[in-house]
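Novice: Have a look at these structures, which come just after this line.
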Structure I
Amino acid sequence: MSNHNSQGMSMFRGRRMPENGLIVGYAKLLEIIEQNTSKQFPLPDVLSMCTQKHKRYSTNGWEVYTKRHIPNPDLKSQIYFALKYEGVDLQILKESFRLFEEQELIDIIQAEPTSQYTRRIWFLYEWLFEKRLDIQDLKVGTYVPIVDEKLQYAVKGTNSTRHRVINNLPGTVNFCPMIRRTEKLESYIGLHLNKKIEEGIEGVHNDLIRRTAAFLLLKDSKASFNIEGEKPSPSRARNWGYIIGDAGKLEITTDEIERLQQIVIGKDKLKHMGIRDGHEGFIGVHDSEDFSPIPSHISAKSSDLAKLMEGLLETNRMLQENEFHPAFIATAIAFGFVYIHPLADGNGRIHRFLIHHILAKTGFANRNMIFPISAAILDDISSYEQVLESHSSPRLELIEWEATEDHNTNIINETIDLYRYFDITKEAEFLFACIEDTIVRIIPSELDYLKKYDKLTDRINDILAMENTRVDLMIKMIHQNEGKLSKRKYDKFFSDIDGDKIEQIEEMYDDVFFAQDEE
């Protein structure tokens, strides 16, 4: 329970408030839901409160409003406040709507049929529950958007003539993550990172672009396996690299996801291949004594997967048709996929493939240049893990489960909304950071390396007659050892070459890789 009273408080659900005041909006709705049903739901990243003062400010997960913003304590007024100031939280709204008797909700709508907040409630109720209230279609009123684009990102939307609203929700009823409009995301959008890819390879010879792409392909494939704690054989890494290279070419369907899993895992290597059917899953370990599960993430119920996967794939199509920002589509679909965890194994690599696929499919990533997003993730793996944990950890507390005889998990409460309605602002900010790192650092670095590699190769060939493969091996061994060929490597691979020549090549390496650019 919350550590507070109705007049003043210092904590709400474990989150410290910046000063005494009243919780309002979604925080208050969560309190009302808990009082009436004993159910709890994940806290939004930002909560709202009002004080008796006249100062409005933001701090540490709170938006602080003034005394004039204080809504009435009833359910309807708190929903109005939430929609006006906090945006759309589909899960909390859906559970709040359950607290109304249907006739009570009809009376509220008919009492203020042209109010924008009443119309939004009306639409959202019928959309979320897929049922029609006994109310005649509205005939007057200017169309108002369901999502306030000053608060959250939305699609262009379609008109609902019944409610006189624009449905600009960035998803479908079976899968609709939301993204808050933040200064950080606005800044990333303003960078026009996709144009920087074009600028970075402008004037670069096609052969160098092709070789850089091939190098990045293998680098990204290895990184994706490393994230999973695996060291793949060269053939597995290459095979998965080929799949990444084809990202954006095929449509993502259930069949395609199952095909990708076979490539990742190996055909029929698992007892249960494909979308889970009748068996559950979790990420974590087992107790060393009784082997009971110790999950860090619990996969969606297998009985919910048909709806969830249909929603995810339909939302992917809808967002692309509506020209939603490619980075936001990639965030919603890829992270949504890994949270649903529809496969027994291979979810993580397919999750990262989906990022590649969507950025390529939408034209954000240059078709001629591989986008090594897994390499960027691996370089900031701690932030990646924190993002995943910040989503999974609070939801883990809300999932009631029991251990099965085969030491798996069996969910015993209703959880589908945990996997289809959630906020992915943190995930979007993280993915944008990876995209920027890829474009600004990783791709230019690989292009620069290959330019210098070619220059050094030519200089070595001027003083030695040596097979290309041996030149390649020598350069990479020198590069790996920060400019020096170790005695052990020299004795094993290059003892036929005079030591003076090796020193000369090391000087060449230093001159090529570390001299100041002449340009």
Structure II
Amino acid sequence: MDPVALVCAVLAALLAAACFWLLQRQSSLNSALAVSLSRVGSMEEQLGGAAERAHQEAALEFRQTLADAREDIDQEAAVARSALRDSEESLRGRRIEVEQSAQELQQAEQRLEQRTLEVDARSESVEQERGALSELKEEAVDALQKISGMSRDDARELLLGRVEEEARSDMAARLVAVSAEVTERAEVTAKNIISMAIQRYAGQYVCERTVSVVPLASDDLKGRIIGREGRNIRAIEAATGVDIIVDDTPDCVLVSAYNPIRREVAKAALEVLLEDGRIHPTRIEAVVRKAEFDFHRVIRAAGDQAAHEVGISGIHPEILKLLGALKYRTSYGQNQWQHSLEVAFLSGMMATELGLDETLARRAGLLHDIGKVMDQTAEGSHALIGAEFARQHGEDDLVVNAIASHHEEVAQKTIYDCLAQAADAISGARPGARREMMQTHNQRLSDLERISNSFPGVDRSYAVQAGREIRVLVENSQLSDAEAVLLSRDIASKIEREMAYPGQIKVTVIRETRVVQYAR
């Protein structure tokens, strides 16, 4: 067979097979297209039915909502119409009441006019009678002057002198009686309350000095503290603001400063440096900063401890810091943190005895001296700046006024002010509570005797009981018993005006009897 013919036959067969496959493929595609079109038509019918149903449902829901809204509006309108009718009835009743009140007021005005006319008529009558009495009085005075032979001024002076003498005598007698009665009632109650508070509380006093001792393991450490050419000790003193005393005292160095907080920080930093062994200026600054940070936490802990011991809560954190800093403050050798606790306990005990709020009294007593640790840039006394600080940090007005008035720099308004002042005086005036300079003590005794001797009729006077009592001996021939009572009061008043002292001073005037007054 011819190869060309064979190739042509093969190609023709392949072409025929391809045409047949294409025809089969076209037929299958047409069948698939017909099925797809059938499905699309079915889906269109379903979607049309669903849309129709949704439209019907939406229309039904809209009609139902519209009916509900109309019903709600009708109900609200009915309620509004009912409220309007009630308001109209109320206004109608008020109008009737106002009309009745107006009628009563008009009647009252008519009665007042009638009474005014009557009063005017009586006033004219009284004026006429007063004129007649004045004429009769003048005639009587002229007759008395003729009979007695004295002028009106002479008689007035004689009468006033006798009345004044009798009044002073009666006043002294009444004063003695009243003083005895008041003393009998008040002194027993006051002593019972104060003694009960003192007996129930027992406190200890910590005597703070200006020098703290840091023990050393050996004297060789002194050289390391001083450092080369003194650079270490200068760095410590510059960072802490204290004086480091390195002398011949064996196995210790001294930290000296009037500020107890700086002294404690320096002592803690020095102990850390000695324990660590690395002592150089850079290390010293880091240790001092760490010691200051730790010490602030110690102060806060001391404030929390004080509030916990007293049993009060809700104190602002800034006030607690000041309260804790009182642990490192002293007054005449008395630790102020311990003093504040004692004042709080004493105030609470006295409040309990009087049936008052013990918690409020304790709070006022605990915070009364927080102004003593305020920054020195604050102006005013410690009582006033402490009260202002407490007010700014949310303390009650009763507590604020108790703080401000415990030295009587502002007026005392409540019994809690008096309790805080009394507890402060008790805590500071008890024997051994505070140290006092000998010069100040002697000056106070001299002032007491000078004031007492300045009064006429005083023979001599003696300040006894460490200045808590002044005994005055008077001349029997110059002063009577009644005048001795007045003298004791005058001396007590002058002491209150001219002297400043803790607690109270007993004034005892001695003649044939002893008359006692207290300068409070």
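Only the coordinates and a few stated rules stand behind these numbers; no lab work does. If you're wondering where the values come from, they're calculated on a predicted model, not measured in any experiment. Cβ atoms are built from the backbone, for glycine too; each structure is taken alone.
Novice: Assuming 51, 26, 23 is semi-axes √(5λ) of the Cα gyration tensor in Å as calculated from a single structure, say which of I, II it is. Present the calculation step by step, with values, prior to reporting the outcome.
Specialist: Details: I: 51, 26, 23; II: 93, 61, 18.
The read-out comes from structure I.
Novice: Here's a follow-up. With log10 I(q)/I(0) by the Debye sum over Cα atoms at q = 0.10, 0.12, 0.22 Å⁻¹, for residues 345-488 alone coming out at -0.60, -0.75, -1.34, pick the structure among I, II it was computed from. Before the final figure, lay out the partial values.
Specialist: Numbers: I: -0.60, -0.75, -1.34; II: -0.52, -0.69, -1.17.
Among I, II, the structure yielding -0.60, -0.75, -1.34 for log10 I(q)/I(0) by the Debye sum over Cα atoms at q = 0.10, 0.12, 0.22 Å⁻¹, for residues 345-488 alone is I.
Novice: In addition: Quick check for you: by distance in nm of label points 7 Å out along Cα→Cβ at positions 185 and 457, which of I, II is greatest?
Specialist: Largest calculated value belongs to I.
Novice: Match the computed value 0.00 of FRET efficiency 1/(1 + (r/R0)^6) of positions 89 and 161 (r between Cβ atoms, R0 = 30 Å, to 0.05) to one of the structures I, II, and report its label. List each step's numbers first, then the result.
Specialist: Details: I: 0.70; II: 0.00.
Checking each candidate, the match is II.
Novice: Another question, then. Given a computed value of -24500 for helix-only ellipticity at 222 nm (-39500 (n - 2.57) for each DSSP H run of 4 or more, over all residues; to 500), which structure among I, II does it belong to?
Specialist: II
Novice: So, one more: Taking percent of Cα pairs over 27 Å apart, for residues 65-232 alone for each of I, II, which is largest?
Specialist: Across I, II, percent of Cα pairs over 27 Å apart, for residues 65-232 alone peaks for II.
Novice: Tell me which of I, II gives 13 when you compute relative contact order in percent (Cα under 8 Å, 6 or more apart).
Specialist: I
Novice: Right, another one. Can you say which of I, II returns 3.2 when distance in nm of label points 7 Å out along Cα→Cβ at positions 265 and 417 is computed?
Specialist: Traced to structure I.
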